[in-house]
Structure P
Amino acid sequence: MSADPFSDILRLTQAQSLLTGGFTAGGAWAIRFPAPDKIKFFAVVRGHCWVRLEGQPEPVRFETGDVGLLSAPLWSVLSSAPDVEPVDAMALFSGAGRALAQLGDGSEFAHIGGHVLLDPVSGPLLLNALPPWIHIQAAAPQASVFRWLLDQLVQERAAGEPGAQVASTQLAQLLFVQILRAHLKKAGPLAAGWLQALSDPRIAPALRLMHDDPARTWHLEDLAKACAMSRTTFAFHFKAVAGVAPLTYLTEWRMRLAERALGENATPVAVVAQTLGYASESAFSNAFKRVTGSSPTAYRRALQLAGTSGRSSRSSRSGQAPVAPAAPPTPPARSPQCA
């Protein structure tokens with residue numbers, strides 16, 4: 001692995017961002033999008049609009065450069081004014097290959113959007129750590145980066161140069177990473193979990209060590225020393241931030257890596273155990289069953305019975321592991337966030 005835990009998790013969950021379309025609008029207009037089955041993101045590249053989400057009593061105004069990320073299955077309405085009756089997005093974008101649409105009269109408003117695909121087995125590790133809704137405002141400290149990315153996305157889509165699809169995908173991936181970074185840097189505490197742990201500089205050295213060498217037999221003293229804390233202070237602070245004790249975090253991270261190895265190749269269980277630092281296959285199997293509720297052999301068999309095609313389709317919300325692994329440290333409730 002690497003000494004960058006955030007990148008490790010993005011790689012493990014196979015987060016892949018895709019730019020899927022957009023629309024221009026003018027006059028009085030409104031459009032209703034159905035609840036997504038994937039993480040959805042969008043940005044206002046020109047003009048402004050109102051955004052209303054299912055379950056929210058009041059709409060939120062989006063200005064040029066504002067970006068939103070929706071990770072919960074909630075319908076949404078974008079409009080020029082809160083009282084305009086919306087048209088159905090599915091009807092507006094119907095037709096083979098139709099990714100861009102025109103709504104209303106004029107083009108003073110422009111929108112682009114996309115979604116994020118996640119691995120059906122490991123994807124919930126990221127999905128469950130996110131709030132249902134994130135709003136990054138154009139006035140945020142990272143505004144210049146967002147503005148550049150949005151400008152490049154618009155140019156790539158408009159110019160139609162060779163390689164535009166690949167370039168757009170890479171830019172969309174950068175946009176997703178920037179959204180997550182901005183969320184981590186937002187004011188106010190996050191709920192206990194690995195996402196908050198990644199944003200806490202006091203325990204960052206310990207996280208880097210565990211991710212850089214998960215197979216090593218780490219002791220609490222080693223991790224505390226790396227963070228310049230006493231054992232007691234380190235253990236207390238780590239659990240308060242991450243939601244679990246340091247060595248429990250290490251075990252759960254090892255099991256996420258084991259799930260990937262068991263699902264992606266035919267490596268013998270004994271080899272997986274050795275790779276992750278376990279002295280015996282039985283010790284690894286006991287740890288795996290304690291965390292996931294299933295033995296490694298049964299877990300692999302269940303994945304095989306479910307069919308490998310389920311992994312390649314990669315739905316971020318509908319696909320789940322046949323044997324559900326224990327949930328990673330996650331917030332007890334998901335509430336809207338604004339950065």
Structure Q
Amino acid sequence: MITPKQALAQLVDNKALHYDEMQDLMRQIMRGEVPPEQMAGILVGLRMKGETVSEIAAAASVMREFATQVPVQDTHNLVDIVGTGGDGAKTFNISTTAMFVAAAAGAKVAKHGGRSVSSSSGAADVLAHLGVDLNVSPQQIAQQIAQCGLGFMFAQNHHSAMRHVAPVRQALGFRTLFNILGPMTNPAAATNQLIGVFHVDLCETLSRVLQQLGSEHALVVHGSDGLDEITVTGSTRIAELNNGVIHTYDFHPEEVGLPIYADLDALKVDNPSQSLAMMNAVLDNTAPPAARDIVLLNVAACLYAGNVAGSLKDGLALAQDALLSGKAKAKQQEFLQFKPA
């Protein structure tokens with residue numbers, strides 16, 4: 001077994017940790033056995049060296065081991081739509097809005113999210129403002145997914161071992177390995193993902209991590225404007241993992257008949273209540289066109305990742321129907337009013 005001191009020595013020498021060494025180290029961190037000073041050094045060392053695919057996959061596999069799982073009976077085509085955060089764009093909660101539209105269009109959505117790290121509003125923040133109970137049991141979430149086609153897992157309820165890491169992350173104040181582990185550790189074991197990332201280089205890296213972790217169909221995306229979403233102001237880099245094969249390409253909204261917008265100004269909010277107002281405007285079909293279209297594009301990608309649609313273009317048609325017909329708004333209300341058996 002590798003000790004934290006041995007791991008630190010390797011990282012200082014710019015040497016990567018092997019998969020089993022990283023798993024060993026991560027288990028010690030998750031059990032609270034690594035002193036904060038050593039943990040800080042390890043996180044800094046990994047960041048400066050650059051985390052390898054193997055190191056990230058090993059850490060994610062251990063986080064999954066320690067997570068409180070949601071017992072979904074049928075995980076086939078279960079899809080998560082989530083971002084790493086950290087893009088600093090202060091947009092409304094695009095993927096949280098998109099989950100209602102995607103579920104209304106036939107996707108089976110298990111969304112994993114937390115409170116804001118760097119944005120105006122995290123997924124949990126806006127859902128709490130909507131009136132969603134964030135503290136439902138794993139069994140109740142599984143029921144929600146089975147009956148509504150939609151469930152939300154509040155990260156801190158499922159990753160209690162992260163309490164050992166939180167003070168160190170706060171003290172460091174910059175992005176570490178843990179910023180990218182959240183989207184890799186869905187407690188419902190979703191094997192299909194739409195994941196937005198804060199840096200273009202992470203598209204290829206995280207698609208390879210998901211490949212190692214056994215994901216079936218995943219899109220890892222980064223907008224040319226810096227968004228951790230598919231964007232409407234220009235192109236989006238997409239690394240697509242499908243049946244074990246990774247294909248990387250640039251996607252342009254014009255390919256599916258949507259316009260390019262000059263900027264993201266119409267999408268910006270300052271707090272969760274403004275984000276909720278924008279979410280409701282999208283679902284009520286009264287939002288600015290840029291807000292509507294960015295949600296539609298991300299729903300299209302979610303439907304494609306979840307194998308509900310055979311392409312982004314087909315996904316967009318399904319998304320437009322779900323939104324314009326009022327099905328997406330009805331899905332939001334169904335989710336809010338859900339009472340577990």
Structure R
Amino acid sequence: MPTASIEKIKEVAQELRRLTDPCVICPRLCRARRFHGKSGFCGLNDTAVIFSAMAHFGEEPPITGESGSGTIFLTGCNARCIFCQNFQISQQGSGEPISAENLAGEFLRLQKIGCENVNWVTPTPHLVFLVEALAIAMENGFSLPIVYNTNGYDRAEIIRLLDGIVDIYLPDMKYSEDIWAEEFSGMPNYVSESVCAVQEMFRQVGALKLDARGVAIRGLLVRHLVLPDGTAGSAKVFRTIADIDPSIPVSIMAQYHPCFRAVEHPVVGRRIRKVEYQKALEEFELAGLTTAFTQNPDSLSSEDAFFPDFNRDEREIFKGNLR
């Protein structure tokens with residue numbers, strides 16, 4: 001559970017509210033007047049918007065645990081990934097506004113049904129609302145670990161405010177070169193921003209720590225999605241992680257599936273080949289990293305194995321999800 005006091009969390013929420021209008025929460029620094037009727041690049045203004053809050057069993061084993069990760073799927077995003085599998089909520093606005101009080105109620109409900117943690121998916125644009133909700137939830141007995149599940153396009157200065165609030169950081173390190181980060185995800189200066197953010201995350205929580213059941217209680221786990229033709233720059237990403245600390249565990253994902261606007265793309269309009277994933281695993285070892293969560297590419301033949309459909313009933317969103 002968060003180690004910061006409720007009073008400290010409320011102070012951080014006040015500071016985040018100041019930084020949200022004009023908005024400088026993420027590296028875009030779009031300066032939208034979000035509390036004055038204007039939406040940021042992320043599509044959000046003065047209210048949190050969520051698609052669902054549910055026990056999710058598709059995360060890495062230490063995050064999912066035995067009872068599932070209490071996952072809050074938040075609407076909107078500060079990236080524009082052409083291959084986003086969550087595009088219906090990240091870029092098309094599916095979801096409903098929710099107050100901080102009701103969001104706190106969702107945290108408490110997920111705790112009551114036995115979830116291992118509360119997992120904020122794409123939290124960056126919603127930070128002020130999430131932290132306000134956390135303070136309310138803690139006043140009412142909330143005690144689960146908080147997972148910060150992010151695309152990595154974060155400002156280290158903002159992450160620093162979350163010291164003692166977030167227990168588990170689950171960032172992507174998507175790219176090693178800004179040219180691909182901009183072309184595929186519309187994120188300028190992604191590499192330097194993500195590296196600085198992950199360095200700050202590691203400073204706060206260290207590598208992943210597990211309880212006696214093998215469930216994460218604190219720490220950092222980095223995700224990396226292998227892309228066609230090596231465009232994610234996996235080898236360099238792994239070396240960068242090792243330079244931060246070789247004990248950092250990495251989830252090396254083979255699940256890339258061209259969807260949304262990537263279907264006809266000349267580079268990323270296909271799934272990765274088994275040899276490309278195997279090469280990424282070899283590059284991981286050469287980087288000197290020690291702990292990986294891996295996938296078996298042979299098990300990824302189903303067209304919708306990792307493709308969530310947010311137009312389905314909430315209970316069936318991830319039907320067929322293998323991870």
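Any read-out appearing in this document is the output of simple, stated calculations on the displayed coordinates, not a laboratory observation. The structure displayed is predicted, hence computed values, not measured ones. Cβ atoms are built from the backbone, for glycine too; each structure is taken alone.
Give the label, chosen from P, Q, R, of the structure having the highest value of distance in nm of label points 7 Å out along Cα→Cβ at positions 56 and 272.
Values: P: 4.1; Q: 2.9; R: 1.9.
Largest calculated value belongs to P.
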**Message:** One of P, Q, R was used to compute semi-axes √(5λ) of the Cα gyration tensor in Å, for residues 40-159 alone, and the result was 26, 19, 14. Which label is that?
**Reply:** Q
**Item:** Answer label among P, Q, R for the case where distance in nm of label points 7 Å out along Cα→Cβ at positions 168 and 200, calculated from the coordinates, equals 2.2
**Value:** R
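Work out mean count of other Cβ atoms within 10 Å over residues 104-111 for each of structures P, Q, R, then name the structure with the largest result. Can you show the working numbers first?
Values: P: 17.0; Q: 26.4; R: 20.1.
When mean count of other Cβ atoms within 10 Å over residues 104-111 is calculated for P, Q, R, structure Q comes out on top.
Of the structures labelled P, Q, R, which one yields -9500 when helix-only ellipticity at 222 nm (-39500 (n - 2.57) for each DSSP H run of 4 or more, over all residues; to 500) is computed from its coordinates? Can you show the working numbers first?
On the way: P: -12000; Q: -14000; R: -9500.
Considering all the candidates, the number was obtained from R.
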